[in-house]
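Multiple structures follow.
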Structure I
Amino acid sequence: MSPKLFKKNNGYEINGLWYPRVTSICSIIAKPGLERWLANQPSFFVMQKRREKITGWGTLIHETIEKILLDKKPRIQKDIRPSIEAFFDWLNNNKVKVIGTEKRVFSNQNVYAGTLDILAEVNGQLGVLDLKTSKDIWDDHFIQTAAYFNAYNEKSRKKAKTHWILRIDQYQKCKFCSAEKRDKSGEINIRGGKRFCRHMWEDSKGECEFKKVQNHKFFIDTFLAAKKLWELSNRQMLSQIDNYPNKTKTHLTLWNI
């Protein structure tokens, strides 16, 4: 990969400087569940196609919810309706004032950039809200939002007070056992239940889980540690990026050891 392509895939040019992207930095963190899923795919081609479908499903939910929050009244597609109905239930039970969506933030102090999903006041508290379409909320979600939170507060007069994950998903339960089926654009995943059950599925049910960070310092410290590891892993490419602010003599000396 050329330095030019590396820069394009992994960061942003801001005010003449190049900043690595939060999601690229977080990719250095091990994700055992994802690794198991990748290992179980029959081929690289099949894996790519399945991942595209799952990603597209999540993107559709993101875009629909952001349009709802901006009062754009989007058309809600049938295959995501249970998720969106669950989101409406959450919205009706919370006081939400959107300040902005898809907001680019960057940190001069720690040299990184990213695009947060939603900046909003939720029940009177200003914070960073990240949408996820996963089965659970994991620690690496808060590592990512901690980075956005710190970058936003570094440059904003009105400081955010916290950050949250809003997880949105949908599933079908088997009428005969405890199995749950998740269907994301034709990519079906069945978990739990009895192995030899002839499953009969109930109608899809949406779910919405809202969780606030409990230890911000732990997660931002983890992100900054991951950034150092990411820099070490990509030291040869980074050494060729002239407008990377972290390309200092100290870094280059360490990288050449």
Structure II
Amino acid sequence: MGQRTAIVTGAGSGIGRAVGIALLKDGYAVALCGRRREPLEETANTAGSGSATRLVLPTDVTNDESVAKLFAAVGQEFGRLDVLFNNAGINVPGATIDELTVEQWRSVVDVNLTGAFLCAREAFRLMKAQTPRGGRIINNGSISAYVPRPYSAPYTATKHGITGLTKSISLDGRKYDIACSQIDIGNAGTEMTAKMARGVPQASGEVAVEPLLDVDHVARAVVYMAGLPLDANVQFMTLMATKMPFIGRG
């Protein structure tokens, strides 16, 4: 088999950017996907001028037609798909459930859960039909897939949903040699978590500064998960800043 191939969603910043760059440096042909072209181009350029093929494909993961076009383009350009890193995600300002609008709820569900479903569905179809058959889907969960932070109902609900999606894909993918994994990350140092260095609400009602994890550790973990043979799988991996309030949270 030739060059291994991957799709990374949410590749314009944060964890998606770090993983996209790490996969390119590891020799994967990578399709970098996200809402806006400019950040994706920056990711592609930051990876350097190595021999690995990179595609910049602006995509709205909440739109089934946009997602279908993404996977059709990857199938045509790469000929197959070995890895999907299902990473795109958003959050809304913290609020108790009675203060949330329906629009806020839907915006998080549409990206974090429906977007992951749409991408996984297209990846499954492609991996099932290609020769050699099979591939790997890696979903970006969160420590919030286990325990919530205060004021985080939409985000926490979607990340619990990702865990169910991961388990279902793992089960349904067995006979097609499609493996599905989930990485649950705690406090990776990205734009989204920068506020933690200033202090964030705790279950006790206090506000506390929390330690952060270098995002490059996340990228290396995903590259490891992606590189396993299909008869081995990291079903769930929790990668966190050692001293963050997770064990014993609340």
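Each reported figure results from applying straightforward, stated rules to the coordinates on display, with no laboratory input. Everything numeric here is computed off the predicted structure, so don't read it as measured data. Cβ atoms are built from the backbone, for glycine too; each structure is taken alone.
Which one of I, II has mean projected area of the Cα convex hull in nm², for residues 107-210 alone, as calculated from the coordinates, equal to 8.7?
Values: I: 8.7; II: 7.2.
Traced to structure I.
Here distance in nm of label points 7 Å out along Cα→Cβ at positions 171 and 219 has been calculated and equals 2.2, so which of I, II was it run on?
Details: I: 2.2; II: 3.6.
For distance in nm of label points 7 Å out along Cα→Cβ at positions 171 and 219, the value 2.2 is produced by structure I.
Tell me which structure, out of I, II, gives 4.0 once distance in nm of label points 7 Å out along Cα→Cβ at positions 83 and 99 is calculated. Before the final figure, lay out the partial values.
Values: I: 2.7; II: 4.0.
Matching structure: II.
Comparing FRET efficiency 1/(1 + (r/R0)^6) of positions 75 and 179 (r between Cβ atoms, R0 = 30 Å, to 0.05) across I, II, which structure shows the greatest value? Display every interim value, and only then the final one.
Working: I: 0.40; II: 0.95.
Across I, II, FRET efficiency 1/(1 + (r/R0)^6) of positions 75 and 179 (r between Cβ atoms, R0 = 30 Å, to 0.05) peaks for II.
Just checking, which of I, II has the largest value of mean count of other Cβ atoms within 10 Å over residues 3-10? Don't jump to the answer; show the numbers that get you there.
On the way: I: 14.6; II: 26.0.
The structure with the largest value is II.
Using the calculated result 5.1 for distance in nm of label points 7 Å out along Cα→Cβ at positions 131 and 147, pick out the matching structure from I, II. Kindly include the intermediate steps, with their values, before the conclusion.
Working: I: 2.1; II: 5.1.
Going label by label, the one that fits is II.
Taking 0.55 as the value of FRET efficiency 1/(1 + (r/R0)^6) of positions 19 and 139 (r between Cβ atoms, R0 = 25 Å, to 0.05) derived from one of the structures shown (I, II), identify that structure.
Numbers: I: 0.55; II: 1.00.
So the calculation was done on I.
Of structures I, II, which gives 54, 36, 33 when Cα extents along the principal axes in Å is computed from the coordinates? Working shown, then result.
Values: I: 65, 47, 32; II: 54, 36, 33.
Considering all the candidates, the number was obtained from II.
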